[in-house]
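Taken together, the values in this text are just the output of simple stated rules run on the coordinates, not laboratory data. As the structure is a computational prediction, the values presented were derived from the model and not from experiment. Cβ atoms are built from the backbone, for glycine too; each structure is taken alone.
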Structure I
Amino acid sequence: MLNWLLEPLTYEFMRNALAAGILVGILCPIVGTYLVVQRMALLGDVIAHAVLPGLAIANFWGIEMLFGAFTFGMLSTFVITWIRTQSRVKVDAAMALTFASFFALGVTLLTVLKSRLDLEELLFGDILSVSSADVWRAVWVAFVVLMLIKLFYKELLFYTFDRMGAEAMGLPVHLINLGLMAGITLTLIVGMKVVGVILVVSLMVGPAITAFLLVKELHQMMAVGAGLGMFASITGMYLSYYLDLPSGPTIALTVFGLFLFALLFSPTQGVLTRPRNQLLTRPPRHSSKK
């Protein structure tokens, strides 16, 4: 058993991949918890695709791709907000339109600018190509984002559950929202290197909603989600190594497996384990449940 655990660690690329996977597995669910609670999980998918034009432009100009990706990720959130405030269009429609438009722009720029970036690698990631520099970049981003969440936890908590109340109390809700969007964007950019644009959303949303089925408090969701994300990353990497499977999709499928297990067997909300009286008295499907 010990040899089974230690054998992958003899390779530097596996050590780097595991380190990056653990970092992203912890960071993504903590940030994703805010999206899940605010019912804005699709926003993570939008931003993950919206960074593509920034990557293409940064690669063409020869600048740090993190800056290009961050700029367009934030721009996508401004576009969504602008559409919502200037029209009767609902947020889900604004996100869907922004998602498709930015992604189409990114694919177009990759072609027009004759970028050397591999679209398939951007979409699906290549965790086995993660370098030590990528790991240290993930460390710094994780440190900054997690420290800011810790420092402003009470303000974020108030804003998340009662935005109007937070505004009435004099909290700078627009600044809080801007900071939250910046943290989400940075997290997605770091996660892209590990599992790609598409699958990074599974790490951001999957462990968070799994934790939502298991615990009730926001800080508990963050802790349990981070643990599940880390477990999924490690398990997915070992499965991909021994079964010769693509690493990113294997991690994403592990995340889904954990969610499915919680959905069926959660002590209070599991399909197979919830109390019988809860099954008999659950509200109609069309009603809202607070």
Structure II
Amino acid sequence: MARPVESVLVLGRNALAQEVSSQLAASGRFRRVVPCLTTAQTSSEVETARLDVLARGAARLTTQLLTEVAPSVVVNLAVSESPITPSEPWVYDRRLADTLATSLKRWHDRGGRCKHFIVLSATAVYGVARTSPLLFDEAADRKPDEPDLQESAARWAQGLARAESKLAEVAHGLGCKTCVLRAAPVVGGPVESPVSQYLSATFPVRVLGYDPPVQVIHYRDLVAALLAAVEQQAEGVMNIVGRGVVPLSRLTAGAGVFAPALPGAIADYLAPRALGSTRLRWRCVADGRLAKQVLGFSAAHGAMEAVNG
């Protein structure tokens, strides 16, 4: 069992940060757990700080928060959830990384010491593969394929990759153990993702002649992986994925969603922004074996179980 730490600061803009904070507080292993939310959510279980990480002076306010909480562990869940949440996610993720990196450096210069830094990212940073590899592992090249770069989904993935790299580099430079968790698209809970938004789109379509494999993670499984990373003080980069993959056609049918297969040019024009036309053709499936080896994490839900709640 990992040795206890005094305090945890959880940065987040969604229900995931609130739930992770509540469960960490309920575990009794930490003297203090403070979620810092940028949404209008409230909590009756744990104290909650408020901070707009994109506002003017955000770095100064974040530094003050770090000084006041003095966390041994910082968990950054404040990442955009999909290409359309928020509307310009590549700006959000880059600016948030800049703010948090500056704040950590300033706090460190004032004598603050974070021992463990956890960053939530997404398997979308790998881009897509037309032929190989069958599975992206943690050492894979994260540059999306060139034809995909104009899609909002690819720009979002690039923004996440840059934010992830910057935060990990800064934390490493400050002597802080760093853990990056790249999650598959989240379904079955209050957090949105490209897949959940695609399934809820007004007119989801598929591309005729293509049926790419789709990988997801249930919301509850993601929470479990995050808790394990905090409690075990894990280090390194790990993919957090659900059990198995299913073809897109089976996923939509199992979710009760009508998604007709249309000729390429028409599908490209009508494709929901959440996935983009390239991801309706090609695979983005990540290898989850390292998380099982390091964290002992195995998802409780398969893909069809996850999309059905």
Structure III
Amino acid sequence: MRTLNISFSSEKDKKEFVKECENDFEKRLSDASERVIKSGKRNILLSGPTCSGKTTTANKIIDDFIKDGKKTTVISFDDFFKERLDERRVDENEKIDYDSVDVLDLDLLRRCVSNIKPDSVFEVPVFDFVSQRRAGFVKHKVEKDDILIFEGIQAVYPEVISLFGTDYTGIFINVNEDVLLNGIFFSRDEIRFIRRIVRDRKFRGASPDFTYFLWETVRENEDKSIFPNKNICKVQIDSFMGYELFLMKRYVLDTLKEIKKDGLYFKEAEKLKEKFEGLDEISYDYIPANSLYTEFLGKKN
């Protein structure tokens, strides 16, 4: 467990702490990028449980490959979701496990991967989460030394890995430790849940009740299909940021307000709110534009 005792005497202290945390995370990503570049593989499979920071990691690796003179393309496994998953349920009370391999159109993914050859063109679908339908396809041309980053939870699933043979290297990113912050305990899974409940409300139009509803199934799938396979990834990154719980305070509390007193998850939400009440707050204004937290709070102008 990571134990942190942090207090701030001024706004300047907060800004300096954010800078220190960002520099530390940047070092972690740079070390990972160096290892990936040395692997010499064309396909990078980037995985991690929900809200672990995969998108930021992908963007950092892109920057490093560009510096190395290589063209890099990111492909999200989320864009290979089957259409209208909500209509596929047998029972209206059935939970949809959006992190399961079953939500992927593996035939479409197989065709895509099989067309990735030097001097060839392949198509990648674009999935619209609001309508739960494909919004179209994007064409990509592959040249000899191009690098492709396949990003998503499903990147460690055996059904997905088998499509790439041996032509890949794996990266796994996660919050690796529980945290005791100023005497307040946050589990590693709870930290990711905090990220997810804010992200889902902001970007996917999901109510906090719906995120709570899905969470048990999400965790079951992680323990079944993600964590047992994480060691296929030779590169492992811890995405926890020391300032993040101070930063997320405002957004979590605002989101949890939507849960009504007679709601199924009201008691759980109240317990989470109590944890944040004793924490100081760090403004999003202090966070750099390329921070991990743009994944969960949105890009800065």
Matching 3.8 (distance in nm of label points 7 Å out along Cα→Cβ at positions 129 and 265, computed) against labels I, II, III points to structure I
Among I, II, III, which structure scores highest (criterion: mean count of other Cβ atoms within 10 Å over residues 169-176):
III
Computed 57, 49, 37 for Cα extents along the principal axes in Å - originating structure among I, II, III:
III
